[in-house]
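Pasting the structures here.
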Structure P
Amino acid sequence: MREFELLRHVYDANARLPGSVVIPPGDDMGAVRFGNNTLLVTVDQLVEGVHFAPDTPIEKIGRKVVTRNLSDVAAMAALPVAAVAAGCLPRSMAEATANQLFDSMRATSLAFGCPLIGGDVSMHDGPMVLSVALFAEPGGVTPILRSGAKAGDLVCVTGELGGAMEDLAGCVHHLDFEPRIDLARKLAKMETLHSLIDLSDGLGRDLGHIAEMSGLHAVIEASKLPISTAAKHAAARDGQAAWRHALADGEDYELCFTVPAGTLLPTGVEGVRITTIGVMQPGPPGVTVQLPNGQKIAATELGWEHHT
């Protein structure tokens with residue numbers, strides 16, 4: 001089974017949802033309207049051995065299971081409100097370790113204004129599985145979808161990409177990243193953002209979601225990619241091109257967005273780099289990366305996908 005085949009089956013049922021659902025499955029968050037209010041919801045999980053190594057410090061696991069969801073909130077330019085959590089913990093876990101896990105989740109949630117208000121816990125003989133559902137509100141900014149890109153739009157990203165699993169002097173990006181909530185909202189208020197997504201599965205695959213849902217083709221230039229130091233370290237170690245790490249490694253938790261042609265973006269916001277890397281064009285949905293030598297490579301499949 002492949003993850004995105006299952007997701008397409010889910011999306012095929014969107015037309016049967018009630019009118020109160022204003023953002024159906026397919027974006028970073030779903031949304032439902034009640035009265036004059038809109039509630040956005042996302043849920044994500046961490047599985048030991050898949051999303052983190054068994055020897056990962058327990059405080060960093062607790063932080064990541066919350067910040068991973070907060071990155072989805074950033075991808076809608078929304079404001080987090082509250083969270084609930086569920087955990088299936090190894091039966092062998094010490095009580096003190098379980099307390100540390102909860103304390104880390106609670107502290108992280110509070111730091112971003114979304115207190116942990118409930119949840120569920122169970123135990124089994126398998127690996128740790130954690131899940132957080134997070135609620136958000138538009139907060140005066142209309143949620144920005146993946147489907148709004150237009151032909152001619154510039155494709156832009158925040159921060160630097162690639163090498164999220166590399167340990168550089170004790171900093172491992174996929175555990176230590178900062179969700180771009182404030183940055184997303186500032187960008188949305190400064191500029192016209194036609195589409196927006198966070199980069200969890202890799203730039204190639206995630207930009208592919210914008211391309212597919214907008215019915216366009218993204219062309220990006222490898223020479224313009226903001227490649228992280230960690231990605232360069234990974235490239236030196238395994239011999240792959242650094243641009244490929246920037247496209248495919250995943251777990252960047254940066255933002256990718258499109259703006260109208262001719263938009264003069266700042267080079268940075270709140271100390272975070274903003275880079276224009278390509279353009280949206282008419283054509284079959286997908287992503288192409290153009291190398292400095294003129295070679296063009298299909299990049300839609302460059303990224304992470306769960307499958308058996």
Structure Q
Amino acid sequence: MNFVPTVLKQNLSVNSIYTVHYFEFAKNYVFEGESHPFWEFVYVDKGEVDAVRDGEIVHLTKGQIIFHKPNEFHAIMADGKSAPNILIVSFDCTSPDMSFFENRIANIGDHERRLMATIIAESEKAFSTPLDDPWTIRLERREDAETGCEQFIRIGIEWLLLSLMRNSSMKQTKAPVSLIKENSQSEIFDKIVKYMEDNLDKQLMLSEICRDNLVGRSYLQKLFREKTGGGAIDYFNRLKINAAKRMIRESSGNFTEISLKLGYNSIHYFSRQFKNVTGMTLSEYASSVKILTGKSNSI
């Protein structure tokens with residue numbers, strides 16, 4: 001028998017990347033703009049920003065992504081109210097289907113968020129260049145990088161692009177039972193996360209979270225392990241530290257005042273937990289925000 005191979009069709013092929021950034025901007029951050037001969041997308045992970053493209057100002061909220069085509073002038077600025085978290089990825093892709101993304105703004109779903117999380121995680125494994133360095137012009141490879149990191153990045157970007165293209169034209173179909181169950185779990189998870197966010201000024205215990213959300217202790221822990229890789233209290237503590245980082249960037253009080261707002265009984269315990277989560281002291285983080293805000297070089 002003479003087998004005939006089928007060469008797999010590629011609608012999109014990401015040939016190379018230039019930068020992968022994850023920024024935690026201060027509420028008054030302004031990037032004056034640039035243009036370059038490759039694609040870039042900007043995703044708002046938290047907060048709100050105003051994006052500029054060729055003179056047009058577009059307001060973006062949490063969960064939205066904007067694409068900048070090659071040689072399009074673009075800039076970004078915080079809204080002065082919230083301290084946003086932004087993912088920026090720039091890459092080469094000469095596929096004709098990329099025309100789909102010209103002037104494109106889209107809302108991101110859970111699947112796309114997971115793909116972006118993969119891109120960030122694999123970038124940290126593949127490159128020693130810090131993801132929050134706005135003056136990066138070249139990514140430096142790690143000598144001890146895990147196998148396949150760069151290929152995972154490429155696949156992640158291509159999958160993200162194809163997913164966005166497909167979702168724009170997909171017709172709604174009846175969801176299978178497994179998907180219905182997954183959606184139900186996601187709703188419960190989102191409800192509990194909202195509950196945690198509404199109670200960041202408290203020191204919640206597992207029993208309180210279970211009681212107020214009508215879930216069992218074992219189910220709660222299993223749900224958070226599946227969704228976050230850790231326990232519910234660990235996730236709650238990280239929410240607190242993220243809130244502390246935002247307050248520091250928004251100048252919402254000194255360290256003691258922020259500690260009290262987040263329900264910590266001791267500034268020393270707050271400081272230790274902040275360093276355990278971020279790898280920086282409170283003062284080091286505050287200084288890094290000031291340095292980033294004070295620079296005006298290109299992203």
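Can you spot which of P, Q the value -0.92, -1.16 was calculated from, given it is log10 I(q)/I(0) by the Debye sum over Cα atoms at q = 0.19, 0.25 Å⁻¹, for residues 150-237 alone? Here the read-out was taken from Q. Computing distance in nm of label points 7 Å out along Cα→Cβ at positions 86 and 278 gives 1.9 for which of P, Q? Structure Q accounts for this read-out. When helix-only ellipticity at 222 nm (-39500 (n - 2.57) for each DSSP H run of 4 or more, over all residues; to 500) is computed for each of P, Q, which one produces -14000? It traces back to Q. When mean count of other Cβ atoms within 10 Å over residues 190-197 is computed for each of P, Q, the one that comes out at 15.5 is Q.
Starting from the value 3.8: which structure in P, Q was distance in nm of label points 7 Å out along Cα→Cβ at positions 166 and 206 calculated from? The correct label is Q. Among candidates P, Q, the computation of Kirkwood radius over Cα pairs in Å that gave 20.0 used structure P.
Of structures P, Q, the largest value of mean projected area of the Cα convex hull in nm², for residues 78-261 alone belongs to Q.
We did not get these values from a lab; they are worked out from the coordinates using the rules stated. None of the values given here were measured: they were computed from a predicted structure. Cβ atoms are built from the backbone, for glycine too; each structure is taken alone.
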